[in-house]
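Each structure below appears as structure tokens.
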Structure 1
Amino acid sequence: MIRLVILGAPGSGKGTHTYKIAKQYNLKHVVVGDAVKAEIRNKTKLGKIMYEYTSVGKFVPSDIVIDVLKSQVKDLEGFDGYIIDTAPINLEQKEAMKDFIIDGVIWLKVENYDMLRERILNRLICPKCRRVTTKSKHPEKICPCCGATLEQRYDDNEETFQKRIAQYEEKTLPVIREYQKQGIVIEINAEQEKKDVYAEICDKLNKFLEEKLKV
């Protein structure tokens with residue numbers, strides 16, 4: 001059983017690479033953000049509450065996140081484990097997730113925030129197959145994989161980006177440092193080309209899992 005978390009700054013490539021990791025290692029792809037967005041999209045009571053947070057770049061309250069996570073990892077039939085995309089993102093969530101077993105934390109490290117800004121403001125996402133691409137590559141906004149209409153996230157703007165970066169530095173980096181103390185962080189240089197980032201992830205993850213099996 002493999003139980004992973006992937007963390008990184010906004011625009012570091014978490015969604016893109018988590019999808020590939022989940023497919024290659026037969027892991028359940030647990031995307032808290034997608035569940036949150038579905039509630040917001042459907043304008044549920046819970047979605048309206050969450051929109052008040054996400055629309056201004058704030059984190060959704062931890063109790064809501066943990067409830068979503070628990071329901072997602074409850075059924076792993078047919079999978080060899082799970083990978084949680086972007087949680088825990090603050091120390092409060094980390095404490096609330098103390099009953100979750102986490103074998104490794106993949107950290108997509110990017111220090112060039114100008115690169116992140118460009119990625120986010122240019123980003124398009126397919127609502128159907130979750131492919132992440134850019135406006136410059138697909139100005140017609142048609143997904144090259146499934147033909148659906150590509151969308152820009154409602155919070156992909158300059159103001160929200162600045163707030164999310166500030167939240168990442170203040171709240172998420174301390175979580176990563178705590179996991180580093182546990183010796184389970186797999187640090188990845190996410191400033192490379194996508195294919196090189198993924199190659200590094202696979203190389204380091206395979207070595208990490210080999211060491212884990214020896215224990």
Structure 2
Amino acid sequence: MWRAVSGLVLLLMVAGCQGPETVAQKKPLTAQSVTLQAKDVPSMQRCEASGDLDTVLKREKSSDPKSYESNSYQWGLWKREGATEGYLAVYGASPRDCAALSSQSSGAPTGGLVLGLVIKFKSAATAARIFETGAEFLGFGPSDISFIKSTGGIVTTGSDTGLGAQSAVGTATVSGASYYFAFWQNKTFASDFLAYNVSSADAARAVKDINGRIL
């Protein structure tokens with residue numbers, strides 16, 4: 001009898017050790033954890049232009065005051081509307097490519113450059129509503145679609161992009177340089193992606209990786 005009782009106690013102890021307390025809790029998704037990561041573009045290096053939006057805008061205030069006024073106003077408006085955080089990740093094929101983002105730069109990147117911007121909102125409804133406004137922010141926006149179309153490139157919108165109903169993807173080649181952009185909204189996140197001189201296959205793979213992190 002005691003053997004049976006001791007066996008039952010052991011089973012209860014084991015069951016207790018496997019209770020809710022030991023289940024690994026998923027960390028909440030953030031704009032930084034969702035946006036472009038080094039593993040998405042393994043051949044590139046992270047650029048100093050990367051950072052949370054408050055930091056990015058602070059840098060822009062001194063380097064490009066005119067753009068800062070517009071972007072700062074837009075970011076303030078979105079925060080009042082329900083944006084909680086944002087993160088810009090930038091990767092370049094070389095330091096020179098990273099430097100091409102500087103207002104003092106002498107020209108376009110000679111290698112590849114990829115930018116990923118993700119903004120998190122309080123709710124999916126807010127994210128969808130803000131996405132629909134099509135506002136320009138940090139160089140991302142409807143002007144990219146207009147540029148792609150004006151150069152004879154291809155623009156795909158809606159569910160055909162594979163990124164959901166609220167999305168647009170475009171590709172074009174101009175003067176030997178390739179362009180790839182993607183805008184989309186998924187749950188509480190609005191994402192922007194732009195690649196310069198990166199193969200469409202690699203760019204599309206990076207976008208898929210970003211979207212795949214929005215579980």
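If helix-only ellipticity at 222 nm (-39500 (n - 2.57) for each DSSP H run of 4 or more, over all residues; to 500) comes out at -14000 when worked out from the coordinates, which of 1, 2 was used? The read-out was computed on structure 1. One of 1, 2 was used to compute mean projected area of the Cα convex hull in nm², and the answer was 16.4. Which one was it? The correct label is 2.
Computing relative contact order in percent (Cα under 8 Å, 6 or more apart) across structures 1, 2 gives 28 for structure 1.
A value of 1.4 for distance in nm of label points 7 Å out along Cα→Cβ at positions 36 and 84, calculated from one of 1, 2, originates in structure 1. Out of 1, 2, choose the structure whose coordinates give log10 I(q)/I(0) by the Debye sum over Cα atoms at q = 0.11, 0.12, 0.16, 0.22 Å⁻¹, for residues 68-139 alone equal to -0.37, -0.43, -0.68, -0.96 when calculated. Matching structure: 2.
FYI, it's all coordinate maths here, none of it is from the lab. From a predicted model like this one, the values you see are computed outputs, not experimental measurements. Cβ atoms are built from the backbone, for glycine too; each structure is taken alone.
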